[in-house]
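Some structures are shown below for you to check.
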Structure I
Amino acid sequence: MNKIKVAQIGTSVNSHGNVIFNALKKNSDVFEIVGYALPENEREKFPQNMEMFEGYKELTVDEIVNNPEIDAVVIETEEIYLTKYAQIVANHKKHIHMEKPGGTDFAEFQKLIETVKSNNTVFHVGYMYRYNPYVKELKEQIKNGELGDIISVEAQMNCIHPKEVRQWLSTFKGGMMFFLGCHLVDLIYSIQGEPKNIIPLSKSSGVSGVTAQDFGMAVFEYDNGVSFAKTSAVERGGFERRQLVVTGTEKTVELKPLEWYEGPDCYTGRYVRNSDDWNIYTPMEKSPLYDRYDNMMRSFAEMVRGEKQNPWSYDYELKLYKTVLKACGALK
């Protein structure tokens, strides 16, 4: 089996650039890293990230996109530059893995989707919950009708960030809803489809003088219920309370914690509730330990090889991105 020759463009301190490059290194039976590029003064801005690139060749963006041997490119710049470099790569008809949610401008993202669709190249976005084992099982159960009719989806992704990171959220409209809430919007949208209406409710907590929207929330209206996404950067103990709750007419499934780390790997907890009794205890099921990014990047490799089709179509990614921006109050 030939390895996929891959290069990475960019890194950042608040997103997944460092862990994705490490995932490429870890899965060396699948990927051959040709090199990396650090545009936008990233070497100077993020010196703490440079150690992970040691031993690999530094290239320019032009050298990457003009190298015919490179099959795929990973785009891991800061959010505001994602679409810019993904478009450059798409113009050279290479396969793309891109940091979520994909830049900050809808028109630019739409043009990117049109390009990769015309090229018929893989366009893979870094939403890690898509590869969570219990999330995958839950979506299959919903598809098979095991939960009955879906009434609502509640998704939370909370944590506590230092003041500097919370203020950095002002870089984009919607703040925390754009930065982490996009994962939750992806979950809700993939389960329930396009909502009738979206009400953005993001706020600034004002804690420590932060003016950015560090408390993200959005409500999604459907014919038979209301769903919501909530993501806070100022919630003590918030990581433990990250959860996904899907309520159906036949049963309710709660995934909590969505992720909990034991060493380098993590697990997900699951509660399945189908009793009508008020006072009943539901024990937690615990998934096997898994690496957050292994399945993501190995699936990307299978898509590049043509061994599997990307379940998230070009049109899905475009509609999802539009929904994210609406949840941020950045698009009507």
Structure II
Amino acid sequence: MSLAYDRVEPPLAALSALTEAKRVLIMGHENPDGDSLGSSMALARALSQLGKDVTVGYQGRLYHHLLFLLEDAPAPVALTRPEDLVNYPLLVLVDCPHPNRVWPGFEDLSLLPPWLIIDHHPTQPPQVGPLAVFHHPGASSTGELAFQVIEKLGVIWERNLAEALLAAIMSDTGFFSQSNVTAESFRQASVLVAAGARCDFVVNRIKRNWTGPRVKLLRLALATLEVTLSGHLASMLLSQAMLEEAGATLDDMEGFVEYPRSMAGTEVAALFRVDGHGHTRVSLRSSLNFSVREIAEYFGGGGHHQAAAYTDLTREPAEARERFMARAKRFLSPR
């Protein structure tokens, strides 16, 4: 059953700030995913129509399969420190409830220029600091909230803008296959398609772009598949040695958590993979019956009930899996 979605209008303070600002910086969370980068690029294109000087910034890395979102647009700028923001009169955090999701460990909000939040994660954003917060955990994606902001700005639904938002919504709904899909999701998608957004183009660019090394990497990953907790939990590993054997890159690992998730009877899926910084990134997915948000928060991460993640400081994914399994029974119980 779809989650109820009582639509909430964007705060007037947020719309005023966006309308009045002449120069705007837009940033998503570290290593922006489809929802984060799609929402950022759509908002950037909309504000550019209004004559704003807009920069899309990022921290971490940009995934290869999402680079189509940047076509015919200024290249995003890597901003590795909050101190780099001093020259921007307005910062918009997209798909990100707090600046520490952009720069891990960052807490000194006084370093930021005036800033806004547009986000749908369950984590409550700070109420002191931002000029305005547009936060709605009932929305399937931040893309839906960005759609509402852009709708209020009254710009033209150009194809690139519409496809960026469609990619955002598709990414966070599993291409309209998950329980977070609502009637509002489909209403917005219909507007975007009417504006020229091509569903087949977005799906092909995000999902159907496999390389030979990616296929080899999947074969190696499937050999590490383990099923535990009476068949309810399935997990896989992706180590540095496997990347090197397959001749693959970090981009080639994207989305592999969906393979253990797709097994009949699996309620929770976990992928333990190297992150390129000497640590292990843990991606978690679950059915409606289980929540993975709590265990991700226990390990210092976060997310949603059905999709969450965290970083384990070990270099070896197998060690991270052992630590996770030691706590799995405590947290992963039916709701």
Structure III
Amino acid sequence: MKNNFFRFLIAMFVAIGITIPLSAQEGAKEAVKPAAKKDEAAERLREINKEITVKRSEILPKIRKAKPGSPEYAELLTEYYGVADEFADEIIELAGDNPSNRVATTLMNGLMRSQNKEVVTKVTDAMLASAKADPTSRNSFSTLMALMSSPNRKAAAEATELLLAGVKEDPKSNNSFSVLMSLMNSRTLKPMTKAEATELLIANFGDSEKMANLAMGMTRGPISATNVELLENLLEESEFDSVKAATSFALGKHFSANSGTKDKGMKLLKSIVEKYPDVKIGRTNLAKTVEGEIFEAENLQIGMNVPDIVGEDVDGVEFKLSDYKGKVVVIDFWGDW
């Protein structure tokens, strides 16, 4: 009996020894399948991106030669962005299966610039569905921020609603600040939504140094009467030099652009150099930036004498702009980036 029992145990061990490795191998095969599929999708996305880039590079020289605003220019732009249209369905499918893939995100955002309304609608609907499926992810936040300025008004409105809901849930987060900044600077939102965004921003970040970024954002374009009032309140009440300097810059540019308030604007700009010489917003020394603004306002306005320029010609001979006084002079400003 003992011999039979031992034989039985040995047979079991042998069986187990064979079965376990085989099971492990089968499990490994199953685990490899999704990873392989993901790699294939990533490779296909890269191929699509490369193909689009090559085709667009052939159109780009034509765009540069065309006159901006002309029918030819508009047609070339349509052709340029339309290159991706033929891949739209495939991109949308691959992006849906691989929402965190950066190339997929880039391609989806690119499709939003298509002149084909059907393509734009498909893309925005897919992006919105993806964001709703996982609303707390970083990728969803970026998607919703992109959709907020979409030409698809329905998608833009829904994205704005979802982002505002997120702000109300976590009003003091970095994401909330970014959302409210974008809403305040939007040129397409309804006044009621912008007013709500302004109110939430002041309530949650009014005493924050982050408001310096808000003020700097307002230096890039016209400022509404509501935002002028907001900046003046910040200048008066903020305890941060960076906020005071940035609001002085925004208000100074705004007021100095109007002949009736130019003196007030120049006073604000000069106060930055005097009071906040060391303030930096990011890597920018604001006082040094403002010195250029002051020089422009005082020396480079229509009707003023052009400041003298000293340089060398192509042969290395020094010359001055004043040498050509009384003659027609064409100055060509150019840059290379």
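Side notes on the structure shown:
- Among I, II, III, which structure scores highest (criterion: mean count of other Cβ atoms within 10 Å over residues 164-171): II
- At a computed 17.5 (mean projected area of the Cα convex hull in nm²), which of I, II, III: I
- Structure (I, II, III) behind the derived value 16 of relative contact order in percent (Cα under 8 Å, 6 or more apart): I
Laboratory data are not the source of any read-out in this text; all were calculated from the coordinates shown. Worth saying up front: this structure is predicted, and the values here are computed from it rather than measured. Cβ atoms are built from the backbone, for glycine too; each structure is taken alone.
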